[in-house]
1. Given 30 as the derived value for relative contact order in percent (Cα under 8 Å, 6 or more apart), which of the supplied structures P, Q, R does it correspond to?
2. Please compute mean projected area of the Cα convex hull in nm² for structures P, Q, R and give me the label with the greatest value.
Structure P
Amino acid sequence: MRHCSVQVRGLLTREELNRYNSLIEVGSYLESQMRHDLSYIVQKEIDILILPAIERLKEKSRERDRQTEQYLEEKRRAEWEAKMAELEAENE
């Protein structure tokens, strides 16, 4: 069975995590019984189950990117204002 990343698991709700753990257990058992045909179906269910958590992870990343962009813009603006103030002081 393929496990999802720790980051994705951390964003699963309690209900999703319980279902994920149960499916992993069932899939592992099926693999140990050489029932790869059935474990494939369980893996597909796991893949569907984790999709909302993957989307939550992507949204967190997009939010972090927005915050970084805002920070850099504020930093550029502050540097520009400091430079303008310096030029004005030189002209006086």
Structure Q
Amino acid sequence: MELLPALQAAGMTDAGLRLIGAALAIGLAAIGPGIGIGLVANGALQAIGRNPEAAGTLTTTMFIGIVFTEALAIFGLVISFLIGFGIF
């Protein structure tokens, strides 16, 4: 049994399915970067605790890692908008 005809028979419209897809896209896309940012901050704080003199270099590197990790969440947000507005 196919899923789409069963959902449409239950009263689910294409717009409703599109919004559920958009919500799933941003929800799942936010999990990875959230974990990644936590790991980056954890590693940087441990390194600063072991070698406080390197705090400036580690802070810069940490922020670069956070920016690249957050870019994945922004990419997921863009995909979510594309799904939500019916472009994708």
Structure R
Amino acid sequence: MDPPDKAKEMVERTRATFPVGYGLKVPADAEKVGAYWEDRRKIIHATTFIIDAEKKVTQACYATGPIGRIVAEDALRSVQGAKKRKAQTG
């Protein structure tokens, strides 16, 4: 997870309009979110969450290597699908 300055730079570059996490303390915080901490390289592998308006985790992806990440298109499709299902059920 990026430090505050890198997170701010990413938000400005992408014009993100949603909250962005930053400043994870590793490895201690890796366990809190269920992320895979690789002790040999001292890295936390990608852990991605889609969180709804009620702050509920609706999707999670935990990587243990270089594959298995939620890409933007998949995240968008997931959010759009959830909105459609919610509209259909009222």
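1. Numbers: P: 30; Q: 46; R: 16.
Structure of origin is P.
2. Details: P: 7.8; Q: 7.3; R: 6.9.
Answer by largest value of mean projected area of the Cα convex hull in nm²: P.
Any read-out appearing in this document is the output of simple, stated calculations on the displayed coordinates, not a laboratory observation. From a predicted model like this one, the values you see are computed outputs, not experimental measurements.
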